Structure P
Amino acid sequence: MKSVHNLHNYQLKAVEFALRKKRVALWLDMGLGKTVISLTAAKKLIDKYPANFKVLIIAPLLVANNVWHEEIGNWEHLKHLTWSIVTGNEKQRTEALQKDVNIYITNRDSVSWLYKKKYTKWDLIIVDESASFKNANTKRVKDLAKFQYQHMIQLTGTPSPNGLVDIWSQLFLLDHGERLGKNIYGYLHRYFYKDEYKRVYICLRSEDIYKAVQDITMVMKSEDYLDLPDLISTNTKVELSSTDFKTYKQLEEDYITEIQNKTIVVEFAAALSNKLFQYCNGAIYDEYKNIIEIHKVKIEALKDIIENNPNNNILVAYNFKSDLLRLQEHFKDAVVMDKEGKNAVLWNQNKIKLLLCHPASASEGLNLQQGGNILVWFSLTWNLKNYLQMNKRLHRQGQLKPVIINHIIVKDCIDEKIMNSLAAKDVTQNSLLNALTFKEE
């Protein structure tokens with residue numbers, strides 16, 4: 001069991017920062033110990049105010065059920081803390097809340113339930129992966145803003161996955177509008193220009209935003225504190241046949257095409273990118289949700305990658321259910337990551353050669369660095385947060401080999417636009433993080 005003496009100097013600085021400021025955003029890369037940092041801060045507050053000081057931790061479901069209580073048990077200075085996991089059905093959650101403990105651990109989908117049941121008074125709230133509260137119009141954000149709390153610690157490594165618009169609601173939960181305004185629309189009007197054609201907000205005053213939030217944010221990057229292996233990003237480019245490419249272009253331009261004697265119609269522009277995305281992966285849904293397989297260029301590319309790495313276990317990211325079904329059909333030994341994360345154990349024991357993961361469910365809370373060093377993006381994602389965190393399942397402390405991230409990309413199609421979009425979003429987020437990176441004195 002590790003003691004407080006095992007905490008690094010930068011972790012102790014983060015603890016001090018959280019205690020001094022009371023409500024803070026800790027934007028820390030994975031591997032820097034955000035869980036033990038926030039638990040150590042909680043422990044100090046519980047010791048200082050022993051009279052019924054209550055802590056609520058809000059985390060992704062997998063993390064809520066498996067990570068936080070285990071971390072408490074790993075540290076000598078935290079072992080006296082008591083905890084209860086508030087997940088499951090209503091009866092289970094109610095019983096868990098009635099336990100007399102220091103820390104209550106729940107998932108983010110339970111926030112509105114807690115508000116409805118009037119469990120809204122907490123001394124400290126820890127929000128794990130605070131970027132999941134980036135949408136100001138969601139019920140979970142509106143309900144959490146009505147909670148009563150003296151202290152809040154927000155944790156994430158990806159605070160602005162889609163741009164600086166994302167940080168308003170996170171900061172609002174900390175200061176109720178003191179720094180960036182009390183209304184998301186006022187924030188957008190003050191700092192952004194709306195491109196009506198592209199329907200996106202373009203930030204005009206990013207430096208002003210950085211200055212406004214720097215006093216309650218702490219940014220730490222893993223490369224400044226950890227000895228990580230090399231991260232190698234590579235692309236496997238594939239081409240559609242002339243016939244398939246012609247059909248793709250017809251769908252893109254006309255919103256309608258014929259595939260295997262079935263007419264595929266897209267009614268809205270917003271739905272078109274999804275159809276094109278599916279097409280690149282090799283299958284498309286018809287109007288009755290039947291899967292029509294079009295081509296196998298990505299399947300064949302994945303087969304080549306596997307054959308060229310016979311001694312390696314390979315992690316594969318997919319997006320659509322049609323992707324998963326086709327991968328299972330063509331790769332009989334493939335194993336799908338379960339919701340509970342139990343297959344992560346088998347993967348890390350080198351008992352799984354091909355592990356299929358959806359980035360939305362596998363991007364948080366899983367340590368997969370012991371089972372392999374190759375991740376293949378069979379199907380990409382527009383979501384920068386999911387993309388970066390999925391990559392970090394392998395590229396983290398304990399990984400002994402260079403990590404290879406291989407993207408299977410269809411040339412001259414929407415795959416290339418997705419890669420460009422991820423790169424642009426990453427530039428925006430890095431500008432924010434670089435501006436606010438903590439400098440040790």
Structure Q
Amino acid sequence: MIDEYLWGDVDRISPEAPVQIVSVESEEYTLGGSGNVVNNLVALGARVSAVGVIGTGSNGKLLRGKLEQLGVDTQAIIEEPNRLTTKKTRILAAHQQVLRIDRETKREISEQTFEAVLRSAQKIIPDVDVVLIADYGKGLVTKTLISKLTETARNHGKLTIADPVGLDFSKYSGINVITPNKKEASLAAGIEIVDDATLIEAGQRLLDTTGIDQLIITCGKDGMVYFEPNAQPQKISTKARQVYDVSGAGDTVLALLGLAIASGYSFNEAAAVANIAAGIVVGKVGTATVSIKELVAALQPIPDEIASKHISLKELSALTRELRKKGKRIVLTNGCFDLLHVGHVKLLSASKQLGDILIVAIDDDDSVKRLKGPGRPVIGVDERVRIISALNSVDYVLIFSSGQLDQIIETVRPHVLTKGSDYESEQVYGRKIVERHGGRVEIISITEKVSSTQIINNIKNK
């Protein structure tokens with residue numbers, strides 16, 4: 001599927017009907033459905049072969065192109081004439097979803113397409129570690145297809161995991177693991193899940209009646225419950241996080257569960273990793289992936305909040321795009337910060353008060369030497385990053401080299417760029433870029449006459 005996001009503002013009601021007029025400012029196309037599973041896998045370094053069906057139109061070409069950009073093997077993506085490529089358009093204004101428009105068909109694929117899909121899958125399965133089946137009820141994943149796929153997988157000793165849909169889970173007989181959410185499990189088991197007891201009852205019924213080996217029921221903010229034959233269900237708790245968007249959380253669970261098992265984790269460990277990853281993506285807007293850095297940080301017994309503030313230039317674009325989706329006001333400042341002093345602390349504290357998120361760009365060691373002369377910096381860039389990150393006013397820190405500041409400002413497009421009062425507004429580097437994107441430069445008044453150079457000279461002289 002293709003997920004289309006149209007971002008805009010609403011400032012009036014239509015004269016034609018009592019509806020809002022959304023003035024579109026930007027649009028974004030991402031991989032949805034099983035494409036989001038693929039995206040999560042690739043983001044964590046997996047090699048992926050995708051099997052599926054698209055139409056022959058522009059949306060199908062767009063989808064295939066996005067998969068190929070990720071380095072995915074798309075030989076088993078079959079084009080079916082006269083079929084729509086599923087496209088879901090979400091219109092968002094003031095960071096809230098106003099409307100969703102679905103263009104899709106749910107009719108079963110043709111016999112010719114079925115044979116092409118099956119042949120392609122059977123050719124791929126012997127060479128993979130795990131087979132993941134993301135079912136969205138769009139006419140591709142039929143009972144017959146599942147039966148053929150599981151038979152092939154068993155013959156080659158491959159594990160199968162499915163994210164199910166619908167009321168009849170017997171369709172997934174032969175699958176090793178399925179991962180329904182609580183609502184799906186409730187409907188398929190015919191048991192209203194209202195507490196832990198009914199959840200366990202529903203899980204046991206599904207395990208007993210569907211012909212699957214193992215079951216994981218995802219429970220949103222309450223984590224997961226893992227069921228296996230002849231054993232007590234195991235609850236896997238999750239960390240409390242702010243939830244922005246639950247769409248795609250099931251895709252992340254499927255991807256991470258499969259990848260962790262393929263990497264040699266036990267089922268319990270794999271489920272715990274998948275649970276943590278799902279907790280990360282629901283804190284993002286729209287279909288999203290989890291990065292290795294985010295996952296490693298979340299898996300630490302004692303989170304290193306200081307280290308997690310350090311971002312690379314490569315990560316900056318995705319970070320600022322996510323912040324803007326959430327409606328965050330971004331403030332950017334930059335400097336050497338070689339020997340932190342009270343003026344720096346006041347600059348950063350005042351900068352943070354001008355927005356929601358403060359990003360600090362720090363000159364690398366070579367850049368400081370060019371700016372400040374021999375003997376500088378006195379504190380290496382890695383230490384300077386740790387020191388700045390320890391301040392509560394700072395949300396993110398990145399290192400840049402000479403000549404990269406323009407790129408940073410263009411990427412961030414800050415609402416506010418700040419500098420200390422030893423600068424005039426017209427002198428601030430990057431002012432024109434900021435103002436071109438609708439932002440402004442703010443000069444922070446620093447009354448203390450203090451500088452790192454002055455402190456260093458005092459130490460030397462005395």
(request) Compute FRET efficiency 1/(1 + (r/R0)^6) of positions 31 and 183 (r between Cβ atoms, R0 = 30 Å, to 0.05) for each of P, Q and report the one that scores greatest. (result) Q
(request) Looking at percent of Cα pairs over 31 Å apart, point out which structure of P, Q has the largest value. (result) Q
(request) Compare Cα Rg over 2.2 N^0.38 Å, for residues 71-270 alone across structures P, Q and report the one with the greatest value. (result) P
(request) Taking 2.9 as the value of distance in nm of label points 7 Å out along Cα→Cβ at positions 103 and 343 derived from one of the structures shown (P, Q), identify that structure. (result) P
(message) Quick check for you: by mean count of other Cβ atoms within 10 Å over residues 151-158, which of P, Q is greatest?
(response) P
(request) For distance in nm of label points 7 Å out along Cα→Cβ at positions 127 and 367, the calculated result is 2.7, so let me know which of P, Q that is. (result) P
(request) Give the label, chosen from P, Q, of the structure having the highest value of distance in nm of label points 7 Å out along Cα→Cβ at positions 87 and 383. (result) Q
(message) When relative contact order in percent (Cα under 8 Å, 6 or more apart) is compared over structures P, Q, which one is greatest?
(response) P
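Rule-based calculations on the coordinates, nothing more; no lab input. Just so it is clear, the model here is predicted, and its values are computed rather than measured. Cβ atoms are built from the backbone, for glycine too; each structure is taken alone.
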